[in-house]
1. Using relative contact order in percent (Cα under 8 Å, 6 or more apart) for the comparison, can you identify which of 1, 2, 3 gives the largest number?
2. Given a computed value of 3.1 for distance in nm of label points 7 Å out along Cα→Cβ at positions 37 and 85, which structure among 1, 2, 3 does it belong to?
Structure 1
Amino acid sequence: MKRKNSFVLDEKDDKAVQLFSELGMPKNLAKTLMYISQVDECRSADVEQGADLRQPEVSVAMQEMRRRGWAKKRDLKKKGKGRPVHIYKLTKPLPDILKNFENEKMKQVETIKNDLSELHNLIKGY
């Protein structure tokens, strides 16, 4: 990740996003994950700029990351009136998240293998 006015994803990050995406992870989730994994904590606006995403894409990705237990959110009250700013941070290091994602994919592979095997057995009689 290179630093401009704010962090932005670089070629290595883009390659990781591409691989995550090819493995079935939504691209907005992969981009958000790669961005947030390289900062201590950030606002969704930081992710929007650094990962080149729109606000709804970041919001959906952050919800999914929180659902999976990969990230947490805290609210930062602004002075005066207005909505608080959401601050996000990973709850696990990126290698642990990758291991979690890998385990999910390996379970899917096993399910596919079992289903194919069952189909082979069913079709033998045709």
Structure 2
Amino acid sequence: MAGLVFVRTQQQQQLCRFYTERVGMGVWLEQPRICILHHENMLLGFQEADVSDIDTLLTFFYPTREHVDAMYREFSYEATGKPQENERYRIYNFFARDPDGRRIEFQCFLHDIDTAALQCRGFT
């Protein structure tokens, strides 16, 4: 099964540039007023609309702390805090904001997870 999450925005082109140039997502499909991006097994569509869905949290996960730290260096100006361990969820993460003001999270798990998805994408 595959899936796709759509997020409404008033600045679709700017967000697509932000997520491709800064986060490293790739363009999967472009349609009128829609840009669908991919990051590993995530499909994310930005749809031009009259309002932006800024209550959405977008989480990107990586295999190691070093990957999260590298993303922090890229997003240090947009970050709302430094990377830290979250004992409750056993993750290492930080949050930032995209051009719409939507929260984005960069994290790695600090416990064993099913790495099949990571292995097929060349992370491990």
Structure 3
Amino acid sequence: MTEATAAAEPKPGEPIIRESSEDHPKYEEIVEAIRSVYDPEIPVNIFDLGLIYSIRIDGENAVEVDMTLTAPGCPVAGEMPGWVADAVEPLPGIKQVDVQLVWEPPWDMGRLSDEARLELGFM
């Protein structure tokens, strides 16, 4: 593995599809709002589960979120993107929120943050 490849590999809980707008002033506030959304079958928020692949915020504070689910057959597949939008839209200054459900790369347990691993008893 080259240095460039190692630097490009995501750490658990970090976005991996497209780069996120981590330097945007609203980024942390948006992440905290997303952390209020939980998978109803797992007692961990969806950000720490690694279901959020990217958060992009443009200059007008329009937000695009790419997310996945733990499995394509998830019973709340049709609802969870709306829950994310509902958590982010009320934040002050947010223009709009577009949440896309993506399946590539598929989610796996390697995406769990340390907090999620601890909560689920894997640490």
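1. On the way: 1: 19; 2: 23; 3: 29.
Once relative contact order in percent (Cα under 8 Å, 6 or more apart) is tallied for 1, 2, 3, the winner is 3.
2. Value 3.1 for distance in nm of label points 7 Å out along Cα→Cβ at positions 37 and 85 corresponds to 2 out of 1, 2, 3.
Read-outs: derived from the displayed coordinates by stated rules, not from any lab. All values derive from a computational prediction rather than experimental measurement. Cβ atoms are built from the backbone, for glycine too; each structure is taken alone.
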